[in-house]
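Novice: In the part that follows, the structures are each spelled out as structure tokens.
Every number here is computed from the coordinates shown, using simple stated rules; none is lab data. Quick caveat, the model's predicted, so the values are computed rather than measured. Cβ atoms are built from the backbone, for glycine too; each structure is taken alone.
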Structure P
Amino acid sequence: MDTMKLNTIKLTNPYLALPDLCYDRVKPTPLKKPFLIHANAEVAKMLNLDEASLESDAFVQFMNGNLQLEGSESFSMCYAGHQFGFYVPRLGDGRAINIGTINNLHLQLKGAGKTLYSRSGDGRAVLRSSIREYLMSEAMHGLGIETTRALGIIGSEQEVIREQWEKASIVLRLSPSWIRFGTFEYFSHTKNLKELEALADYAIAESYPHLLDENDRYLYFFMEIMGKTARLMAEWQAVGFNHGVMNTDNMSIAGLTIDYGPYAFLDDYNTNYICNHTDKNGRYSFGNQPRIGEWNLRALMVALAPLISTEKMESVIKHYGRLYSRHFLYLMGEKLGLDEVEDSDFEHFKEMFGMLQKLRVDYTLFFRTLSHYNSDRTALLKLGLYHQPMNDWLDNYDQHLNRNRSTTQERQERMLKTNPKYVLKNYMLQEAITIAEQGDYSLVESLFNIAQDPYAEHKEFEHWAGATPDIFKNKKLSCSS
């Protein structure tokens, strides 16, 4: 399909066909003196947007909410959610404004000003959190994990107060769905059952259109969400990603990673790692994420009970653990270069995780180093202070490799395409943020390039391929991150 100039693109607004309670119409509040920091040419292609338009002043004005394209009707979405296990009856898009849909992708301006759901907030996003979302959504896509994407990020001279005064920014992000578990919770708990059913029909048409003619489409809808959530949790665990705020309002019914706040990739492997300093009890710790995935699905079950028999949903969700385990088993087999995996291999994986945690080995570096393994243990033994636990595990690993039909070279090639050389760790992002706050966006560009292809060697960035420096390890972040 031919690309189009920005001013010729037409937007649609399918969500506005839902009842009025589902949203509030609101216009963006533009930032003062906006300027482009970075634009995503790959995402522009998804929208059939001419790449040259990304360099135009019109694009900056579009991202700033000043330029409305034909068909645009801006609004914010209403939802509720369980936050750290406690139900909050109304949340909604407090700093995100939807501006329209192109090619079934819904565009949102995050940080575009107050909405009906801002509560006491200012509706703004600061530069550091915008950079983190912009880069991490692209990094997750580069890793092959379902996620929202971003078209661009703008900065400004406008200041807002958080822990200190910071510059405001806007990210234009997009997704095939912005509907959350908490969207259903809002209409179910307020007994707005007409809206609940309309929302379910809309979500099925949007994300699971193959179910539209099914008699039990609501049950199958829940089944699809359950399966996608189990898969997503397995992918997060396999790559060492800690989301940090798995509230039900941050869970996508389309199985996407959404709402990047105080996230982190693991430094040293630690199943108990907590990346969010608000999470005092470790509810959303790295190792707890699969269990919380099921907890959130059970909260969604309560919300969907007016539409689906609870007994039928129970018969579905009992398979969550099996689906999660099966996919996690497959992913770990790929990361370890095993031609086949069996249920009994879980014990081998547990031993490996125990060894990594005991030796405080960098998770990403371990698997990338293992990808080059050819029976010479030197490089792997250097990763930990003590050799015996690694040697013991490698004895076991060698036995597993003996079952392989593939050659060592074939295994290595496959593993190098599975185990990234780079993930965007928080110290890398902070380095980019620190100089961006001084007006230098060169590291945003560098990390963006790494994010798009994390398996490549990127020799010029070799210093980021090693273990996280001790001074930066295991930092916790706030929800404003």
Structure Q
Amino acid sequence: MHQITISIDPVLLADHAAEITWAWRTLLTGIGYAWCESDDPAAACDIAYSADPNFRPQARIWLRAEPARWRTPATLRLAGVGAHGDWAVPQYAEQPDDQSFIVTAEQQVRIGRDVLFDFFWLTTGQEEASFNKNKHGYLDLADSPYQANLALRRAMASGIGVGLERALMLRSVPPPLPRWPHGRRAAACGTHDVDYPEVVRWLEPLRILARQGVGGLRAAAEVAGGRRNHWRFAEWMRAEERFGLRSAFYFVARKGSLIEYAAGTPDSFYDIRAPQFRELFARLRDAGFEIGMHASYRAYQSTARFAAEKQALEYASGGSILGNRHHYWHLDPHDPEATLLIHEKIGLLYDTSLFHDRYVGWRRASCWPFFPFHQGERRALKTLQIPTAWMDDQAFGARHCNPGEPADILRGLVDRVAAQGGVMCANIHDYVYDDTLFPGWSKLYLALLDDLSARGTFWLATPAQIARHWIDRATALERASHGLGRPIAQGAA
């Protein structure tokens, strides 16, 4: 693998070393380059990062640093989204006239904008604290540039990585380490939140009538009479196996109740210790599907509670639990990083919870997996984040938040992932397989799988397989590297 030589102005490292080195390590790992940090002013280097355009003039690439932004990242607001060539460029209200970006000179590529800071700002969610939240902690982006420009669908942070890779190619740097195995350009995984596998026969007919009106009378009667239900795991498995996919099913270990649901703790009602679930777990594992954790609504409030849920699911399912997604995407609404830290503490290999419930796209602007930065501890966390791009309800219940035809939106997301070499992580609930009860839901997801399979450029794998591959690749790059502070932490499990 090729090693990139990088030189960072010591002035920048005096106050922001942890943040800057994390951003560089994450970017270069995503691209696929090992690194060597150089402090020799007389030596040649590949990348020079400084506010001074005369810093290391022999560098192949000079990247402009903007120290003022590093000093106050949380105060900046996205004013709009522009693009320059194939780069996706955030534009901030503080400097709306800053259009300089990249100039190719005879001896040097000069990038006249601090895209490293942009990458850090986006992937650490600096603006999130400024948005209104509902009772579940969902962010309201309705009047923001993110919605006006459909910015979440652009994957701007990983787009910066692709742009930097192309800039290096302009200077004849050898190709990077491939992101994915088997010669595949990108990766994809299917996931299922197991929220409601056993219907409440007196309640579900009312829900059907609320969704479908009088047209749902027959289906409601069939559910009430036990002739139609949500237990469709075998059908999901057969459908996905046709495309060569093994998905992940995320189960809630804590059993809730209707009373708790009404009181504001909307956990699922099933018991993972019941015989039918133990039999299901064995079938899933034997067929190569993944069993993951769907952390309960308030799991983030206690490390001990979170760990106990993981242990209970491991015991009931007869195997290790490597991955997680939070029920209702419910991380700590005031401090998501505190929840991400718990993932590390309880030994999760990966998580898929950094996502907007109502809005299609990548919450932290990257379709590449990454180790999140904990701003309080100023370090990378050990639990890998696999970014989720789409959830089924966004095409049906929250369609008003996502302009465009759902099939076209999904194709656009897949196109973006293919172009950036990322991962397409889709989420569809366990209970929506039946087209009579949920018209069009499973068909849209299966059409997505058909598209992914037909392209022939996607590695279809479980999230755990994707996480292990990315962590192994990151570890290999780190072992071939030198400098840039403490290394990215290796996987937690």
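Novice: If semi-axes √(5λ) of the Cα gyration tensor in Å comes out at 42, 23, 21 when worked out from the coordinates, which of P, Q was used?
Specialist: The correct label is Q.
Novice: Follow-up. For which of P, Q does relative contact order in percent (Cα under 8 Å, 6 or more apart), calculated from the coordinates, equal 15?
Specialist: It was calculated from structure P.
Novice: Next question. Of the structures P, Q, report the one carrying the highest value of mean count of other Cβ atoms within 10 Å over residues 126-133.
Specialist: P
Novice: Compute distance in nm of label points 7 Å out along Cα→Cβ at positions 310 and 446 for each of P, Q and report the one that scores greatest.
Specialist: Going through P, Q one by one, distance in nm of label points 7 Å out along Cα→Cβ at positions 310 and 446 peaks for structure P.
Novice: Among the shown structures P, Q, from which was the value 2.8 of distance in nm of label points 7 Å out along Cα→Cβ at positions 222 and 238 calculated?
Specialist: Comparing all candidates, it corresponds to P.
Novice: So if we calculate distance in nm of label points 7 Å out along Cα→Cβ at positions 294 and 318 for every structure here (P, Q), which label has the highest result?
Specialist: Once distance in nm of label points 7 Å out along Cα→Cβ at positions 294 and 318 is tallied for P, Q, the winner is Q.
Novice: Starting from the value 44, 24, 15: which structure in P, Q was semi-axes √(5λ) of the Cα gyration tensor in Å, for residues 110-269 alone calculated from?
Specialist: Among P, Q, the structure yielding 44, 24, 15 for semi-axes √(5λ) of the Cα gyration tensor in Å, for residues 110-269 alone is Q.
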